Structure I
């Protein structure tokens, strides 16, 4: 059994239109993930900026009041709708910008930074998009699992990213339980979205902002989620470290 470790996050703000809880991979702890921003944006915040050598992934939660207008230097110009995913493989370099598609409405999202292996760091940049209605959903007793990236219970997302990772957007009903299997050699971490969830006997969520991290193991293990105090929402990330291969 792998016991979770509580990781701290940092709150950041940019003016009145953006705030986020920022998680970063210290000394490669989250490999293949470089970091995650759990963010709320209601106004244009960041000027067009460059990414290179990794992937920048945007996932919009279903409770977003509007979508995101995404533009980049290779000609992509699209709206990421609530519930959808846009994966930008930056490769040798790309300039992009993301702003709310409507004024005075809030986007609730994850900005996820995923590493690329050495062979892919200099590829030509390219985008991948998955529309909300194409995201698989599994409904189990007491829980609902959206699968924007990766797989769960034998159901696989249509998105085929360059780095093999999983992202699960999970809603637990009151007094519900869900077990997430993690294959040997992979890491996992859980970010609370709303409510409180028990992981490894410890509560996450509420006013205490922290992330549950589970390190890689030579054997498979499970992440046990319990909602004891009403409904709860979490996102679960799973991936195999690139630099451990």
Structure II
């Protein structure tokens, strides 16, 4: 461990939507001790929630400039909805340009989900999301475009049609939605949305044994892998020790 600074295992850069509190909460739990999460806000003044999500990723290089001279070991873009809206090809273009200019790896939450599903050999999925209907549909189109089959999707209702309503959810609502779903035939259940608290639901899993994953959960694991630290991942894709840290956080 470095004797000159904190975060001897490495500094993570994380971009979270401007009003999203959940990413920071869950990234305080998932990475191992000795690794820091340095957070920047994804911002937009757009009134339309879907346009706001598009701006988060289209303006990503400008956002990374807010780090100034700080160069994280890897940067995680913690907003799945942005990718669903612009599509896989445009996302790859933006990521490649940012990596070339900034000089460090950039991982998106949507990319991390695909990576996790591949590691699980999961091709048929059930999706739970607290998005507006149009964004749920965009997510289904995105996954089916990557060769996956969405067997079922469940939309968790929020207090408003604005995507900011996600931030008022409790993890119990995701657990309730999962308990009421038929997951027969599914290889995995995805809790999509970085603003929806999900780690306790991922930890509890499903009675059928079907793996349960979430946007933030996948993003943290993929970031470890991009750092070359697959040794920090356990067989269930989680970062080693995350369940103990979750239990401590919930006390």
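Which structure, out of I, II, was helix-only ellipticity at 222 nm (-39500 (n - 2.57) for each DSSP H run of 4 or more, over all residues; to 500) derived from, given a value of -11500? Derived from the structure labelled II. For distance in nm of label points 7 Å out along Cα→Cβ at positions 117 and 133, find whichever of I, II sits highest and give me its label. Comparing I, II, the top value of distance in nm of label points 7 Å out along Cα→Cβ at positions 117 and 133 belongs to I.
Rank structures I, II by Kirkwood radius over Cα pairs in Å, for residues 77-140 alone and report only the one at the top, that is, the highest. Greatest value across I, II: structure I.
Each of I, II could give mean count of other Cβ atoms within 10 Å over residues 125-132, but the derived value 17.1 comes from I.
Given a value of 46, 43, 32 for Cα extents along the principal axes in Å, calculated from one of I, II, which structure does it belong to? Of the structures listed, the value fits I.
Read-outs: derived from the displayed coordinates by stated rules, not from any lab. Note that this is a predicted model, so its numbers are computed, not measured. Cβ atoms are built from the backbone, for glycine too; each structure is taken alone.
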